[in-house]
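Trainee: The structures considered in this document are given below.
We did not get these values from a lab; they are worked out from the coordinates using the rules stated. These figures come from a predicted structure and were not determined experimentally. Cβ atoms are built from the backbone, for glycine too; each structure is taken alone.
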Structure P
Amino acid sequence: MIITKEVNIRINHTNINYYKNLGYDIKTSDVIIVPVEKLSNGSHAIIKVSCDDCGKEHDYLYNRYLGFLEKNKYHKYFCYKCVIKYRDETNLEKYGVKSTMQIKETVEKKRKTCLKKYGFDHPNKSEVIKNKIFDTNIKRYGDKYIFVGLRNKIVKTNIEKYGGISSFCSKDVKTKCDNTMLKKYGHKFSNQIKEIHNKIIENGLKTRIKTIKNKYSNILDIIGTNYIVKCDNGCNHNFEIDSLNFYQRIRYNTIICTTCNPIDKHSSGKEINFIKFIIDNYSGETISNYRILDGKEIDIFIPELKIGFEFNGLYWHSDEFKNNDYHKNKVDVAKIKGIKLFHVYEDDWFYKNDIIKNDILRLLKPLIKDKINIFETNQDISNLYVSNNNLYGYEKSGINICVSNLDNDIISMISIKRIKGKFEIVRLTGDDYFDELFYYFINKYNPNIIYGYINKDWNIYNFFERNNFIIESESEPKFQYLFKKENKRSDVNILLEKQIPKVYNCGRIKYVIKF
């Protein structure tokens, strides 16, 4: 709706004939008062209008006002906020969607037009357009980015007017604000008002709940400091957990559900995850907590394969609770009983989860060998492959022989280094094609003596036994320091070692073969 009744019009060569025809006695440069209804349709006169929906008033060009009325089906004027509502209604009625950019044909048409005009699917990808935008921004705002230009302009104005980068640098402005607040609310600061203070807390809580729910989709509700959460272990139930426990369990990558993984349960969530992985990936019989090692248990035992797995939580398996030979002795007793026992340490399960899972699958499922390519590769490729696929990481080798499948993906690698005419196998990584790789190495390098080491914790291949290596020596268990905060082992040297818990492994076996 137009509020303005009359406007001042300056006569020029473009409008003089129009107003003479209306009966005005005028000449160029005259200023006349004209009723709004007598303005020409193309007039650029500024008039005051009000939104026909919310009643908000603001200034608008007369010709644009008429154009707005003509284009919309309601023949009414709407402010920027209200026009969105009516635009959505029109689009829904016309196209079935709120925005035309939800129509695939429109998006594709826009993309093709941009490609035709600018050579890109969006104008801003064109260097010409980008530079043009930057030039305009520099001209208008003093910087190629609008925000920076406007910010600098605001700061400059504030310094000139108030003596600082903000208007609140002026004591007069501060005093005026304080007086206004005291007059209106009886307090200098709005958050001292009980209603506003409560509203701030309420809105903050709503924002916090919304943020948490958006980040963690399994959280159904928040009651105080407790969360109602959907089970993350594949079960069809919900549970309640306090926020501290929730975030701790996420940090340590363990089962969050307090029903499947009770807070006071002896087994950790990681151990439950570990055992569940084995059961889910092996169709035969599995026995949990199998007491067969002279009164000691195996966490999970597979009778058909005669293999067992131990999951070692670092704290409870440190030297504060276990003697130095505890893990080694379990492996040795299991071997006497014809069982191959594997130790998985908690930090390895957390930090090297994919590597351990792939190794376990190699143990559970027999390898079906296919056509392969054998070739040597460089140290960089070897380091990358071994780092991503071997529990103990890469070691500088020099000779790296690999197997690739028909898709040219490396699936197995033997890493060997030469030391004063002798050879040492330093890594076996990937699928068990090591016999083929070993024969390739022997035929090419014609060695006299070869050494190799295996860690008794995780000897998943029978390579050395199959190829007639003999045991030369066996080392004592080696320890690593346990850093409780990170829940991780490290080889770093500590001066106060008596104050730091240590976790011992099962030791190593050194193999040798001579030709």
Structure Q
Amino acid sequence: MKLLVVARHFGCLRNYESAVLALAAQGHRVQLVGLTDDILDGTEVAAGLVARGAGRITTERRVVAPTSELVRKLRLAVDYLRYLEPAYAGAPRLRHRAWERTPRGVLGLLRVPGVGSRWGRRLLAVVLRRLEAAVPLDTEVVAYLRAVAPDVVMLTPLIGLGAPEQEYYRVAQALGFRTVFGVWSWDNLSSKSVLRSVPSLMTVWNEVQRREAEELHGVPRTRIAVTGAQCFDQWFERHPTRSREAFCARVGLPAERPFVLYVCSALFAGSPSEAAFVRRWVETLRTQPALREVGVLVRPHPSREKEWAQVSLAGLGPVVRWGANPVDSEAKADYYDSLHYTTAVVGLNTSAFLEAAILEKPVLTLLLDEFTENQEGTLHFHYLLGEDGLLTVARDWATHGRQLAEAVEAPVAVRSRAFADQFLRPQGREVSSTDQWVTAVETLAATPAPASPTPLSIHTTAGLTLRGLGAVLLTPVGRRLFRDPSEAAEMKARRRRLRWQHRNKRQARFQEKSRKLKLFIRSREYRQDKLTRFLGRPHS
């Protein structure tokens, strides 16, 4: 079997490392394609896979052809409509994130009576999807897929506002290739864009994601395989690399005391500083007699390191900020040892909770108004709550302090183990999710290739409408209608800056003219005074 993996960037491959290596070990050929640059330099992940792939894994960085403005706006409009569904009523930040990228013409249309209703929105979504389907296929992507001729095309993360891998998905389906949509993370199905069409196979972690795939994306149950979370297999199978004494000496915490691990999160842009919150959290812990001397290890999130430039944890007892992004073997070992030797784990909303559950650690969180949008304002966070959930929850500092003190004194993690088994390895704790995923893909490769759908012609009603919209976009009125709120705000700010610049230039010119006039007047007065003195002087 020849598998083509199309990833948004090579960093996305870290959640499929074990699956890619397992396929190569069984003699399959795997070609990895990255479409954009990764801020965390995922090229090291790709290089590591090639080095361990016994010559069966290759990589290629392909440049994404610029998507036309019209196509991009159509896709963003379709994505916004999903966030108007009742399921997202309690997720205002997700809805706003999509709103600020939606064309103002669509936003205005939704204010028309009837169009903004539930059935009106669904009809509008059908129309917009029809227009999107009429967009001609990218000829370069068509030629590339035909040249590679894979047995299966797997795409990840695939769903995301403006995801570049969507074009490869469209082309692969149009050419009749078997397609696999591999869910990348625990929140992708509920917090990203909507799936445009049904893949040959969709691999999900658990029954929760199966339900999301059916209800939020319309994927039939027969196209879904529950394989478990292959990216977490490594944490089920790993062991500590050093003793507790050696680890504590490495990070700078006293080995004779228990320590609590605080794991930072990737919060929404514009959220309050988590670094400042962590300092406040540690200060509050120190007011509890049972927690006054407990060690604290803080793992910063790699995407929010800048917050810590203004925050110090000095003077708060045994507390250390330490840990790198676990993408290489050393960083992974450090991360695992942090989880293994801690007594309890605390955070806001992060996938590190799931790894803590694997190691059967008590996991606690504090729900405060300032972080509501990042916690209860997301759908996936609710999977961690309730009697069958993972988290021990408090809504005030006193309750949280009491819960944490109890966890440090006598850690009980029955719910952690149960949650990990149900959410990450639903086939059984001893069953490898990687093996389940590989089997599902191999089974798909053995089935007949799907028939190529009949593409919509540019000469159909949808195609002609699309051409008309493209022409409208070139007009001043069209540009205003297709401009989204964030672009409109930026345009307004730019005009304001230009007005201020123009005003400042006029003031500067006026001041310069005033200065020259004053110099001229002074010079003239000086000459007159000099002449008067000369004429009034007696001459011999």
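Trainee: Between structures P, Q, where is FRET efficiency 1/(1 + (r/R0)^6) of positions 347 and 403 (r between Cβ atoms, R0 = 35 Å, to 0.05) highest?
Mentor: On the way: P: 0.70; Q: 1.00.
By FRET efficiency 1/(1 + (r/R0)^6) of positions 347 and 403 (r between Cβ atoms, R0 = 35 Å, to 0.05), the leading structure of P, Q is Q.
Trainee: Further, regarding this structure: Give the label, chosen from P, Q, of the structure having the highest value of relative contact order in percent (Cα under 8 Å, 6 or more apart). Walk me through the numbers before you get to the answer.
Mentor: Details: P: 6; Q: 17.
Across P, Q, relative contact order in percent (Cα under 8 Å, 6 or more apart) peaks for Q.
Trainee: A value of 6.6 was derived for distance in nm of label points 7 Å out along Cα→Cβ at positions 147 and 291; which structure in P, Q was it taken from?
Mentor: Details: P: 6.6; Q: 5.9.
Derived from the structure labelled P.
Trainee: Then there's this: Determine which structure produced the value 2, 9, 14, 14, 14, 11, 10, 9, 7, 6, 3, 1, 0 for P(r) over Cα pairs in 5 Å bins from 0, in percent, for residues 163-274 alone, calculated from the coordinates; the candidates are P, Q. Working shown, then result.
Mentor: On the way: P: 2, 10, 14, 14, 10, 8, 7, 6, 8, 7, 6, 5, 3, 0; Q: 2, 9, 14, 14, 14, 11, 10, 9, 7, 6, 3, 1, 0.
Matching structure: Q.
Trainee: Which of P, Q yields 2.8 for distance in nm of label points 7 Å out along Cα→Cβ at positions 35 and 427, as computed?
Mentor: Numbers: P: 9.2; Q: 2.8.
Value 2.8 for distance in nm of label points 7 Å out along Cα→Cβ at positions 35 and 427 corresponds to Q out of P, Q.
Trainee: For Kirkwood radius over Cα pairs in Å, which structure out of P, Q has the highest calculated value?
Mentor: On the way: P: 32.4; Q: 26.9.
The maximum falls on structure P.
Trainee: One of P, Q was used to compute Kirkwood radius over Cα pairs in Å, for residues 123-186 alone, and the answer was 12.8. Which one was it? Please report the intermediate quantities before stating the final value.
Mentor: On the way: P: 14.1; Q: 12.8.
That value comes from structure Q.
Trainee: Could you figure out which one of P, Q the value 0.95 for FRET efficiency 1/(1 + (r/R0)^6) of positions 11 and 379 (r between Cβ atoms, R0 = 41 Å, to 0.05) was computed from? Could you put the intermediate results ahead of the total?
Mentor: Numbers: P: 0.00; Q: 0.95.
Source structure for this number: Q.
Trainee: A further question follows. Out of P, Q, which one gives 4.3 for distance in nm of label points 7 Å out along Cα→Cβ at positions 171 and 371 as computed from the coordinates? All intermediate terms of the calculation are to be shown ahead of the outcome.
Mentor: Details: P: 9.1; Q: 4.3.
Structure of origin is Q.
Trainee: Moving on. Consider the structures P, Q: one of them gives -14000 for helix-only ellipticity at 222 nm (-39500 (n - 2.57) for each DSSP H run of 4 or more, over all residues; to 500) as calculated from the coordinates. Say which. Working shown, then result.
Mentor: Values: P: -11500; Q: -14000.
Label of the originating structure: Q.
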